[in-house]
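Each in structure tokens, the structures are laid out below.
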Structure I
Amino acid sequence: MTEKDHWEDVYTNKSSEEVSWFQSHSTKSLELINNTGLPLFASLIDVGGGASVLVDDLMKLGYSKLQVLDLSLAALKTAQERLGAAYQQVEWIEADVTDTSLKHLNVDLWHDRAVFHFLTEKVQRQKYIDNLTHILNKGGHVIIATFADDGPLKCSGLDICRYNHNTLALELGEGFSLVSHHKETHDTPFNTKQNFIYCHFIKNDNK
């Protein structure tokens, strides 16, 4: 089974509220996005956003240039159906961030909650970072949340890589400067707990 087949199966056979990563509101992500001070007309992309409600909350706050990228069409359709006619205000991108060139995009903020930790091969991570580097404007913001170094070893039956703020900064490289990092314990719908690390970076002006 390919990675795409895996995620299509997940979102076809489970509701968005039945997966372990479900959040009724992306509170920490919203807090970090608001802390950037970006104007409401800034361009934001949610990588792996799928069925996440982050896009709903960003629209309610008044952000007008939103893109949601996900490998799973079923996940994207879940969010579109939830938004109703308002879904037309968002650019939806069905793609693998490690296997698709996004160089036609320009964004001021890149958000990713729980994609990067699934990239267990160095080549995947490098392609991800290449896309990030090419489409993020100078001085742009990066918010990445992964399983912390004391978090789960697997998710959705797949192996993952765990990080702390230092190891995540090393992965992104010298083109990005760490602004802040925060631990969060996520309560799953199954009454279990998952430890996440949220990191906020800024793209250096010379990159």
Structure II
Amino acid sequence: MIAQDVLNWKKEKVGTVQLDPKIFGREVSKELLHEVVKWQLASRRQGTHMTKTKGLVSGGGKKPFKQKGTGGARQGSSRSILMPGGGTAFGPQPKSYAYALPKKVRKVALAVALSYLVKEGKFLVLKDIDSNGKSKDMHSKLTGLGLKKAFIVDNASNNAAARASKNLAKFKYVDVAGLNVYDLLKYDNLVVSQNAIDKMAARCSVEG
């Protein structure tokens, strides 16, 4: 087991928690982390980019100019891709960039990301993540721990802490269900409540 100090908001040690090495002590695989982050970002893409084809451009009911005598190429519609203001050929159309990734791979990647943060000393366990719901108070507590940019995870939805963190640009609060590899790597530190450890381990647990 891996021993991890439990702190209070004053950064004082108030206990110790044992971390499962199968979850928090894995070897770090950059390739696995890269694959899962790429999958997450692909799934977030809206894919709403679109250009109008000649069938979608307005107008075109009248022949733009006579067939002969102009010295130019004949045109039958102002919606043609050859005409100014006409449609676009082979332009981007709405699509989904999401693709499937095995559930086991996603779970292992979460464990690897957590293991990386533990090894780098970027994993902080707090006795409780209590808050009065005020952003100024939450910011003062977090900076008092020496944090500048952190991902905060609690056991269950904590409305006061979530509300207090909402307006903090460099801090993000979620419950364990919102745990993800991208945010674990995006922020400088991970702050978790002591009672969230077991739930996090269960979220990342895989056979072997």
Structure III
Amino acid sequence: MARWEPDSRGRLEQAALALYAERGFENTTVAEIAARAGLTERTFFRHFADKREVLFWGAAMLERLAVGAVEAAPESASPIDAIATGLEATGPMFEERRDYARRRQRVIDANAELRERELIKLASLAAALAGALRRRGVADPAATLTAEAGIAVFKVAFARWVSDSDSRDLPQHIRESLDELQAVTASRSALAPAPVTP
């Protein structure tokens, strides 16, 4: 076997996803992934720490994109609009791999360990976004609440996007989900009783 293999990371990723779909994540070994990709286990471990990371290696890039966009949002942007800008900035990263994202999500949904890992990834992203808001001068608890609300919006939007058969992109789903959240909170504010004055 040649020492250098073109796109070995991509080949390993595709092989792993195919095997996870066929056999289940828990029943697939690193050796099987490497063999399916026509590579060695040693090559696998040059790219991924373990078989879970095949599905989660992009988390750091996702976080950098979102946080960078929040930090670059106009000063006049409200905290939730800055978070929306950050989340929408991740769209191109997903759009070019929509089919992969759908297949990946089915594997994650079928395994409790992977669902837990996905929640950890999203919690880390929420903490990073809250930090970006604090650097913009947003105090807590507003920074944390806004970031957590943004992650809830992202989860709903992403689920819609991977199951959507039309051509709407992820940023459109994010904006629609955010609009729905804002409508709910606005109606809640309208229904809230007026404060009692002494």
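Given a value of 2.8 for distance in nm of label points 7 Å out along Cα→Cβ at positions 26 and 146, point me to the structure among I, II, III it was derived from.
Attributed to the structure labelled II.
Output the label of whichever structure in I, II, III has the greatest value of distance in nm of label points 7 Å out along Cα→Cβ at positions 66 and 170.
Numbers: I: 3.6; II: 7.3; III: 1.0.
Answer by largest value of distance in nm of label points 7 Å out along Cα→Cβ at positions 66 and 170: II.
Of the structures labelled I, II, III, which one yields 60 when percent of Cα pairs over 21 Å apart, for residues 42-121 alone is computed from its coordinates?
Numbers: I: 22; II: 60; III: 42.
Of the options listed, only II reproduces it.
Every number in this text was worked out from the coordinates using simple rules, so none of it is lab data. The structure displayed is predicted, hence computed values, not measured ones. Cβ atoms are built from the backbone, for glycine too; each structure is taken alone.
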